[in-house]
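Have a look at these structures, which come just after this line.
Where a number appears in this text, it was derived from the coordinates with a stated rule and is not lab data. Because the structure is predicted, anything quoted here is derived from the model rather than measured. Cβ atoms are built from the backbone, for glycine too; each structure is taken alone.
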Structure 1
């Protein structure tokens, strides 16, 4: 059996070009890779709780968009979050993405280019990246106005909101317990009951 030399040369985890990442993305139909700061990272599967919370957030945001230009996309839609100073593009798969650009919602579209809100449900294995390089990449994307980080293990939601008077700075808001979460840039309010519908925090977690 012969091995495709191009395919074998694509090794995630180290630096690669945008072209190499896009080739990797095409070759691996059964896996998803994010590409941040020139490095491709394999995305691992999430827990049932992670999936439920992400679906809740997308569903209840979408309920607010029965009319108008804004649309919610799920975790299988790739998002381009701009070009960094090193000229490398960043490609990610947020748990949910809101775009209010009509061109992003074309039926045949495969890449969101104008994200306005991105949502990440935090997992122990991905939280360092979500709070580190990925958060920095989101904040460097000029179209993103709000970043929503959702805890899996407590009723905590964090919002990073771009400062209207100084777009290079961000305001931080932590919502707890039964407070209502505001996504100001799209005029959406979510209750904690909506975010965590179907999640029982009193149920003990199984040890691995």
Structure 2
């Protein structure tokens, strides 16, 4: 399973209907170009599973991938295409044993050492950041910047740049060695989310 170029992380608080928003932004995109990350930490397991099944249907219709963050049980029950683990979550090797070989497995990383651990554990990719300043990541400290992303990208594991990424800086992130880019606000809060996603897929 190939790694999509663009990773869209959800925040249902930013839109009135998350499943409808996903359907709108995925319409007409090349198959396999996007992975939607269901990341809703406040939801109960039952509510998260219901939402995961709705998003799985939207992603299948559009030929894109659905990954569930943190919750392997929900990923499996919803028939998601994979899972994404927090940096302090269960080891990726244990997650791979549960998911099986055909699912995409990612890990959140914030340092080269964490990238090395994710690679050694069998992850398919890692998110790395925050690359730029962003409200959702300020609790993690300041942005790591493009030079740190470039060094981490040389560690041998495909990285997805995360944190403050938008169509205006996505090309710089990819130029620093990242295999993809991730966004939250760029696709959920802009005036034309679908255009933003298309711009992330083909940055100037």
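Taking distance in nm of label points 7 Å out along Cα→Cβ at positions 19 and 187 as the criterion, the largest value within structures 1, 2 is that of 1. Here Cα extents along the principal axes in Å, for residues 59-98 alone was calculated and came to 32, 17, 14; which of the structures 1, 2 was it taken from? Answer for the origin of the read-out: 2. I have 20 for relative contact order in percent (Cα under 8 Å, 6 or more apart), calculated from one of the structures 1, 2. Which structure is it? It must be structure 2, since only it matches.
Tell me which structure, out of 1, 2, gives -11000 once helix-only ellipticity at 222 nm (-39500 (n - 2.57) for each DSSP H run of 4 or more, over all residues; to 500) is calculated. Label of the originating structure: 2. When Kirkwood radius over Cα pairs in Å is calculated for each of structures 1, 2, structure 1 comes out greatest.
Given a computed value of 16.4 for mean count of other Cβ atoms within 10 Å over residues 91-98, which structure among 1, 2 does it belong to? It was calculated from structure 2.
Tell me which structure, out of 1, 2, gives 15, 49, 30, 6 once P(r) over Cα pairs in 10 Å bins from 0, in percent, for residues 51-154 alone is calculated. Traced to structure 1.
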